[in-house]
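Read-outs throughout are calculated quantities, based only on the coordinates presented, and are distinct from any laboratory measurement. Bear in mind that the values here come from a model prediction, so they are computed numbers and not experimental data. Cβ atoms are built from the backbone, for glycine too; each structure is taken alone.
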Structure I
Amino acid sequence: MNTNKKTLGNPKKLALCGLFVALIAVGTFIKIPIPVVPFTLQFLFTMMAGLFLGPTAGAVCVLVYMLLGLVGLPIFAEGGGLFYVLKPSFGYIIGFVVGTYVTGFMVKRSKKLTYPSVLIANFAGLFFVYLLGMVYYYIISNYVIMTPIGLWPLFLYCFILAVPGDIALCLLGAYLGTRLIPVTRRLYGTP
């Protein structure tokens, strides 16, 4: 049996992964309705998964969340099921996986755990969430479900109106990360 604390097979780390999958699902239902893409706390918990668990385990948590939603559990902002991939907003969920990995990777490689370094990692993850989310939204809207959206409305509704809340979550996540990551590293091993 591998006793290396860095592996996902560590029972403590597995429990933490399960907790983050649950938190991401719960974060979906804590939302503020805004046009097109609702503001939820999903991003906060996906970002925190990357910060606390590291790139691989954090991304796996988000991937498990995504798969649970795709098999039919109503844990996405607008339900669940396999056909959710045809919803333009599904790109943000794909972005959560990549963003979580990027955030975790940057924090893991950081020489010193400071508020600015964690904040930069959070913003890097957020960049990928929005990049993948907006590209997917544009492609699905314009070429799959044939409800065209122009570049300016896409930028307005899927970025300008949505990003202020996520920036606040990046600030909160950096604060929580700098305070709590050292504790989780001692308890569960360095991600």
Structure II
Amino acid sequence: MAAADWRIDSEPRTVRDAAGHRTREVWPLPTEEAFLEPFLRDLFETHWRGLVFGPLIQGAAYEFRCPSAPRGVTLFDGYLTVHFGGGGHFHLCIGENQGSKSNPTPAALRAHRKPSKAQLFRGFGRDGKPLSWGFEMWNGKDEPMISVFFPNPFLTDDDRIAESPDFSRLAVWRAVARTWLRREPEALDEEGKGFGGGH
């Protein structure tokens, strides 16, 4: 199914901290397998270069890069698997994990594994300007499953703070926003000063 087949609000919800400062804008996405499979395929098959991904939980942040274009993306029994060949692979439950006839997955475990929330986000620094862009998803118990950070104009490919912003690195965010949110490029995304400018 194409993005146009889903009801996705192109206008974000604003998240504010206790002092009322805007910290994020989020775009809730459908959590159905029929949406998440093409969406995640688009991210990892089309935009794999520069993605940083992994679970982001209290006390730990795993930040991996795709070692290459995936050799395959498969869906089996509710699990999407992204294969990088010798570079490893990962699994994400995006649907109904039924198990086998001899060992069916209990209903409570199916509900736990299945996504309950998925969203695109734009994060803001203390100066109120955009600082990060990406995607995140949680399971049925609101535990983080994956965070995907898109290439950042304020960071280099080797994860160092850039001497000056490279706004061409917003290409992934802009392509994803155009495809899945029906949003054209915004001047707002180029207003930030980076991690030294009020973060």
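Per-structure values
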| quantity | calculated |
| --- | --- |
| With mean count of other Cβ atoms within 10 Å over residues 21-28 derived as 16.2, matching label from I, II | II |
| Ranking I, II by distance in nm of label points 7 Å out along Cα→Cβ at positions 101 and 133, the structure that comes out highest | II |
| Top of I, II by distance in nm of label points 7 Å out along Cα→Cβ at positions 13 and 109, largest first | II |
| Parent structure of the calculated result -3000, given that helix-only ellipticity at 222 nm (-39500 (n - 2.57) for each DSSP H run of 4 or more, over all residues; to 500) is the read-out and I, II the choices | II |
| Of the structures I, II, the one that 15.0, 48 was derived from, the read-out being Rg and Dmax of the Cα atoms in Å, for residues 77-164 alone | I |
| Which of I, II leads on relative contact order in percent (Cα under 8 Å, 6 or more apart), largest value | I |
